[in-house]
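Asker: Okay, got some structures for you below.
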Structure I
Amino acid sequence: MHWRFEKRMKIDLCKDAKSPDFDAVYADMLMQFPASELKDKVSFGKLISRSDYDLGIVRDSDCGIVSYFACYIAESEGIGLLDYFAVSSKMHSKGIGGRVLESIRNRYSGLKGLILEVEKPDGENPDTLRRIKFYERCGAYILDMDYLLPAPGGSVQPMALMFLNCGDFRGRISLCEVARALRPVFENVHSSCFSHSMKVYQRLIGLWGAQK
């Protein structure tokens, strides 16, 4: 059953890590995101207080929180990182995800688009294929560049990158633009949890140079 909530939907920004909304969202994130991709609660709370990092809470007047997203804006590049995006676990399979993602695109219409870090497609894990197909249906496309996400214990998590155009941008983003936009992502977002983030970025610069 598709949930008809557009007229009742509202997006609020949460900037207070002590709020009940923050606690509710983080509790849901613990259930939905792999530990290797999830920032600890204290670090995530500090991130949402930044002016360039949004925690958006999608609320329905009848059902409460139905979805949420976290987005970092690399203003110098006109590109954002959709750091987290999920439909609340209690609201799955109601046709909400695509409509919320379109609302996110509209919210950041002043940008060229949003970078998405996604799990690499794995035939033995159907969820990885399902997520990529969902984003592709919403207009995102896979970027042909290797990617590593900093992970606990000084490790890295191989990931894939996708890009979702926003606003009036109709072309395909260049890999050089993505590489430039990812530098502040590693400096300001990933480094909030992982001290080896910039070493990972430098490693990626070497990989991307070798791919040219």
Structure II
Amino acid sequence: MVHIRLDIVNKQEYETSDIYREIKILIPRDSEDLERDFEYLGLDYRNLDIQDTQIKECEIVCKNDPAFASDLSDELNLLIARASDSGYTTPFNDMKALYELLNNIKISDRDKLLAVLKTEREQITNIKDTIKFASNIDEYHLDNDSHSLEEFAENEIHLGELYMEDVIPYLDLKSLGKDLLNQRNGKLTEYGVLCRMDEGMENSQEEEAFE
């Protein structure tokens, strides 16, 4: 299960004064506790507006997958900072919606989510964009066996995703031909490639020639 630890401030106070109210909570959290938390902030938890709260920082907590939690925390905090610099609010209700999504994403899709958020970073300007991409995670496929261009090409060939005519333009055919020639003890002649047959075939051909 995924949890989110949030550092939340009263947005109006935070933007207009050096003295502002702030809470740090871990969600999921009981509604009654949240009501008391937001009452401390001077806000009504049941009627929060997008401009009422601002998330200063968040931390994803996932005991069974700390690497995922750490990478996602870094990515989200970069987004929160970028959004704030661009004038976007990161409100509590959006972080709560993201929490629900994270707990519905399959464990096998966690790396895919991180890959999407990093590669689509220029398209993600605020937390609502993150929610949009996370909601459409099934539109992407992650080949987590390929960590280089060479591995990707090899895996595509082995999976039968490419036809030979697709592959040939990218092959070093000269090196391949040289290696195949050596493996088969062949010779390149002006008439073509000459390879010795196995002994059985040689004898058969010789007997046919002298009948």
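Asker: Which structure, out of I, II, was helix-only ellipticity at 222 nm (-39500 (n - 2.57) for each DSSP H run of 4 or more, over all residues; to 500) calculated from, if the result is -14500?
Answerer: II
Asker: Right, another one. If percent of Cα pairs over 23 Å apart is calculated from each of I, II, which structure is the one that comes out at 63?
Answerer: II
Asker: Please compute FRET efficiency 1/(1 + (r/R0)^6) of positions 106 and 194 (r between Cβ atoms, R0 = 41 Å, to 0.05) for structures I, II and give me the label with the greatest value.
Answerer: Comparing I, II, the top value of FRET efficiency 1/(1 + (r/R0)^6) of positions 106 and 194 (r between Cβ atoms, R0 = 41 Å, to 0.05) belongs to I.
Asker: Thinking only about relative contact order in percent (Cα under 8 Å, 6 or more apart), which of I, II has the largest value?
Answerer: For this comparison of relative contact order in percent (Cα under 8 Å, 6 or more apart), the top structure is I.
Asker: Using the calculated result 19.9 for mean count of other Cβ atoms within 10 Å over residues 82-89, pick out the matching structure from I, II.
Answerer: So the calculation was done on I.
Asker: As an exercise: mean count of other Cβ atoms within 10 Å over residues 138-145, calculated from one structure in I, II, equals 10.6. Which structure is it?
Answerer: Working through the options, I get structure II.
Rule-based calculations on the coordinates, nothing more; no lab input. Predicted model, so just to flag it, every value in this text is computed and none were measured. Cβ atoms are built from the backbone, for glycine too; each structure is taken alone.
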